[in-house]
Structure 1
Amino acid sequence: MLLVATALVAAVLMSFTPSVAPHAGAAVVAQTWSDEFDGAAGRAPDAAKWTLETGGSGFGNHELQYYTNSTSNAALDGQGNLVITARKNTDAGLGCWYGQCQYTSARLNTAKTFTQAYGRFEARIKIPRGQGIWPAFWMLGNDLGSVGWPNSGEIDIMENIGREPNTVHGTVHGPGYSGAGGLGAAYSLPGGRAFADDFHVFAVDWSPNSLVWSVDGTTYKTLTPADTGGNKWVFDHPFFVILNLAVGGDWPGSPDASTSFPQTMTVDYVRASSASAPAARPMRGIGGMCVDVAGGSDADRTPIQLHDCTGSAAQQWTIGGDGTVRALGKCLDVAGGSTADGAVVQLYTCNGTNAQKWTYTAARDLTNTGAGKCLDAKGNSSADGTRLQTWTCTGAANQKWTVG
């Protein structure tokens, strides 16, 4: 959902999932915000949660609708849903960027009431249909007013354009990858079914080093900082949530004779959850020795070794929901992203690459995603100072790790 930052500021004034064993200190998900849209039919959305934007500026996309704060465009249906309705305009007094407005609709945001960095954001929505119809569930950075778009970042969890009834899009926009250069992917329902025929759950799981999109629990795209082509990863601060139903615009094009009105976007719920930080714990290997950052240094390229267990911070590790294994604020890393046997394992600034993604299994293997090889104590040794490396998984004792 592309936009011109100045217009929005005025309006709002405002995959990888590791197979982590239960004892590995995996993050616990807790709901932090939701709207279930319970209430009497015809009631306006909860003003303690949502701000209704108004105006017909085109919102940077030459959209044709005027957004109102009227319950004729956004209201509860009395059955636990919010209904956003796009209608043909009958008010001659509503002016849009192109003249008298042809359509009205609604756009809601949480800029004043709820922002959050990281976690899961999901909504269960039945979208509308028709040429020129453009429903969206998305997020913008809370620093929009100070840094502008796209530097503030944009996460489009779900967008659909009416000429593609079978397909939705998940996209991010940031500096150097905005507009038509946004990064993301499309997801199509199997069997050619239309999204407008039923409710579907659209979600993004957001961690410091990844964004993972899904529809009805099926993951279809994962992005990491490595995918920005060297441009800044701006998804490191709180964002707010937006629901809207646009009509026309540069991407979907205008409605035509085949498009019927009114069209409705029906939202069963919107929910946000936050993954609490996993507990930091020791990792023990062969001979009961602890995985240790040599010398307790947090410098990039510090070797990882076995050491007598001391309980120091250099031996406290977290296995995160994004697949990283961290100590001293940095990540367990395979040097140079090597896939060779004997590759050095080191501490390095977290960068979202597969050299820093690990899977901890019920068999107590710690496997590097990039190489498909196991964390290994060199030479099958349990001596103090034994360096760690990656090696073809053998099931041997020097490749088994106990967390906690």
Structure 2
Amino acid sequence: MADQYGRPGDGARRGRTPAIRWDEPPEGPVLVLLDQTRLPAEEAELVCADAASLVEAILTLAVRGAPLLGLAGAYGVALAAARGADVDEAADALAAARPTAVNLARGVRLAQAAYRAALSGGTTATGGTGGPGAPGGSPVGAGDRAGAARAALAAARALHARDADASAAMARHGLALLDELLPGGRHRVLTHCNTGALVSGGEGTAFAVALAAHREGRLRRLWVDETRPLWQGARLTAYEAARHGMPYTLLTDSAAGSLFAAGEVDAVLIGADRIAADGSVANKVGSYPLAVLARYHHVPFVVVAPVTTIDLDTPSGASIEVEQRSGHEVTEVRMPHTAAGAGGGVPVAPLGTQAYNPAFDVTPPELVTAVVTEMGAVSPVTAPAIAGLCARSRQVTIS
């Protein structure tokens, strides 16, 4: 299990605890996470000294959100390598921890590829796709496990930097799209789950767009879905909005329809855990109903995610594996840090009640107004448009 990490990190001393950071105390390298299950009550850090503790942190949602899971996966491989553990075994465990979030497996495999390339005498993979010969690498002798561990860490750090850059670009593109869709500014935006700095190496995905609008004086109201059953909106998005001084209002998920009917929503902004080749979007459960409401009420429904969240190997929404979580999250009211197992919360249903608890749902592309990535926005959302985004991303990476 991950333990609380007592001393504050650099981010804490600056007034903001980073969602993820690498540290090297005397007892050996560790990955330090802001424990999101304890927000907003306290900013507590968890230290993960091995891949097993990181897997546990992922499963309990101490670390979550597609881009951040990619970083956690990459750093987890680097941690296993630095600690002398079985890197391939650690990589497989990490990649399988949350199957819907494609970024997790991609981050894992990127760092694993860098490790293997360095171990076999190739070059470190600090850029590009993480394969041998990537720009910025340095030769590492065959069998040099310490050098291979450094290569894995360099790949994780490079991914971290790219994710921060992507976040800033998505904010710019997303705000430009909002201004195009909604001339006149003063946007009233509805969001679901949490898509801010807690899920990113930067300021987030969908939340970063709303934050950019706020900084430009063009955000009238951020409507925050509480996002049951684990309240990522109430606990995390409201927490981030409050820290930035944004005008926000929290609502129950079931109240969204009345907001649309009253004409109080100008646009919906959500993130994504996986975007299929046809443009289908898997995101936190409750996203699909918002897309249906938005279509009926002629409100733009915009998905904001980095290109790394697009999975061309997943042909359609029907091919996306949707994670099923414990029914106790539905039948009991509990704080998320007690989410593992039964008996940690207050029962709200009769003993033995079966619960349906998918972590995600899938929105078909015809309900998505636009997909915004660091490479720009596409609308309408079609398979050729999604493929074009990925092609442009590869060209930029290679150049």
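What follows draws every value from the coordinates through simple rules; no lab data is involved. No experiment lies behind these values; they were computed from the predicted model shown. Cβ atoms are built from the backbone, for glycine too; each structure is taken alone.
Name the one structure among 1, 2 that P(r) over Cα pairs in 10 Å bins from 0, in percent of 5, 21, 27, 19, 13, 9, 4, 1, 0 was derived from.
Structure 1 accounts for this read-out.
With Rg/Rh (Cα atoms, Kirkwood Rh), for residues 177-360 alone computed per structure, which member of 1, 2 shows the largest figure?
1
Tell me which of 1, 2 gives -500 when you compute helix-only ellipticity at 222 nm (-39500 (n - 2.57) for each DSSP H run of 4 or more, over all residues; to 500).
1
For distance in nm of label points 7 Å out along Cα→Cβ at positions 193 and 353, find whichever of 1, 2 sits highest and give me its label.
Across 1, 2, distance in nm of label points 7 Å out along Cα→Cβ at positions 193 and 353 peaks for 1.
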